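In the part that follows, the structures are each spelled out as structure tokens.
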Structure 1
Amino acid sequence: MSSESGTDTRLTGQLLVAMPGMADPRFVRSVVYLCVHSAEGAMGLIVNKRLENVSFAEIAGQVGIEPDGIRAEVAVHYGGPVETGRGFVLHSTDCVDDTSLVIDERFALTATVEMLRTIAAGSGPGQRMLALGYAGWSAGQLDAEIQANGWLTVPADPAIVFDADDETKWERALRAIGIDPSLLSVQTGRA
């Protein structure tokens, strides 16, 4: 599954949608935006699990941004089980800097305090979501999980990724590829 350069980036910029039989409770009904997929592994952010007990103001305060300087409110999401104290901003490409990972023409990833300052000041990217932690897979692990029917891949849609309605993202992602979620079975089998 590798290209001649030794990397397989075919899933970078895609959504991973957890199948109903997902065994790992951290990923049940998850929608993951895949930021990187290569021969070395994969990294993504869960985009549909909001952290209700953490506010943008709290995170901003922890990195030295004064509360009275916050002009924007941003929902904080559970990005995944790896490095849960680290923040990531997945955003549109209308505001990038030298540290941003530009994934494609619609999505970029930045993990700097400066990006948080820009957002707090009421400017920055037009579309954004803040996540604490990320989902990570070692070399070949994600491919094996996909083959074992743990995940479906779906073309990423900014309307799904950045929308505030986290409760319906899983269903909408499945419907985007013509799958009625009510018809999916938890059971897997072999013919």
Structure 2
Amino acid sequence: MKSAHRGFTFIEIMITLAIASIVAVMVSSFYSEGLRIWRMNKSQIDAQNQARAALNTLVTELREMARADNGAYPLESAQQNSVIFYSNVDADSANERVRYFLSGTDLRKGIINPVGTPATYPAANETVTVVAKDIVNTTPIFYYHPDTYTGSEAPMTYPISLADVRLIRINLSVDTNVNELPASTVIETAVSLRNLKDNL
């Protein structure tokens, strides 16, 4: 009498293994892609947070700008992708020369401490650090406005009249990979240069 039970044939086992392998590859592929997307999003969020922190510091320093220790006007240079000014950025008794500028995709900050009497700001003494990465602006970072700015007027034209600048708008476009999603994030702010009214 034949048994009612029979085992799997070799072909059935091979088909089962093939299907299991396909499912495993698909699951692994979905997991890998999901992990890649998660890493890209995290990288973009980290870059955005770094840019926001840099902007917060820059805004604070611009608000507190003052005459240099040698008497120079608080705002030294106003360009599309760089700004140079004097401000006490390290809570000592001196006003440092501060330069923010775009170098490649890095927003950098240079600081020169005054030396001697009368004070000088030797360029060779500048300490430069990267304050934000993955900046991909195709438009200017800095826009300059006089005290008549109400929110809709065009920025000042170049060359900028430094004595007329009363507000600086700052625009950073952040993207860790311009060829892939997520898209660039634009971070904007504006700062009134409140101390300049006393320096005319």
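Every number here is computed from the coordinates shown, using simple stated rules; none is lab data. Everything numeric in this text was worked out from a predicted model, so none of it was measured. Cβ atoms are built from the backbone, for glycine too; each structure is taken alone.
One of 1, 2 was used to calculate P(r) over Cα pairs in 5 Å bins from 0, in percent, giving 1, 7, 12, 14, 13, 11, 8, 5, 4, 3, 3, 3, 3, 2, 2, 2, 2, 1, 1, 1, 0, 0, 0; which? Walk me through the numbers before you get to the answer.
Working: 1: 1, 8, 16, 20, 20, 15, 10, 6, 3, 1, 0, 0, 0; 2: 1, 7, 12, 14, 13, 11, 8, 5, 4, 3, 3, 3, 3, 2, 2, 2, 2, 1, 1, 1, 0, 0, 0.
Attributed to the structure labelled 2.
Which structure, out of 1, 2, was log10 I(q)/I(0) by the Debye sum over Cα atoms at q = 0.20, 0.24, 0.35 Å⁻¹, for residues 124-163 alone calculated from, if the result is -0.85, -0.91, -1.27?
2
Which of 1, 2 yields -4500 for helix-only ellipticity at 222 nm (-39500 (n - 2.57) for each DSSP H run of 4 or more, over all residues; to 500), as computed?
Clearly, the read-out refers to 1.
Match the computed value 19 of relative contact order in percent (Cα under 8 Å, 6 or more apart) to one of the structures 1, 2, and report its label.
On the way: 1: 27; 2: 19.
Computed on structure 2.
Between structures 1, 2, where is distance in nm of label points 7 Å out along Cα→Cβ at positions 12 and 100 highest?
Largest calculated value belongs to 2.
Could you figure out which one of 1, 2 the value 46, 12, 11 for semi-axes √(5λ) of the Cα gyration tensor in Å, for residues 20-131 alone was computed from?
Comparing all candidates, it corresponds to 2.
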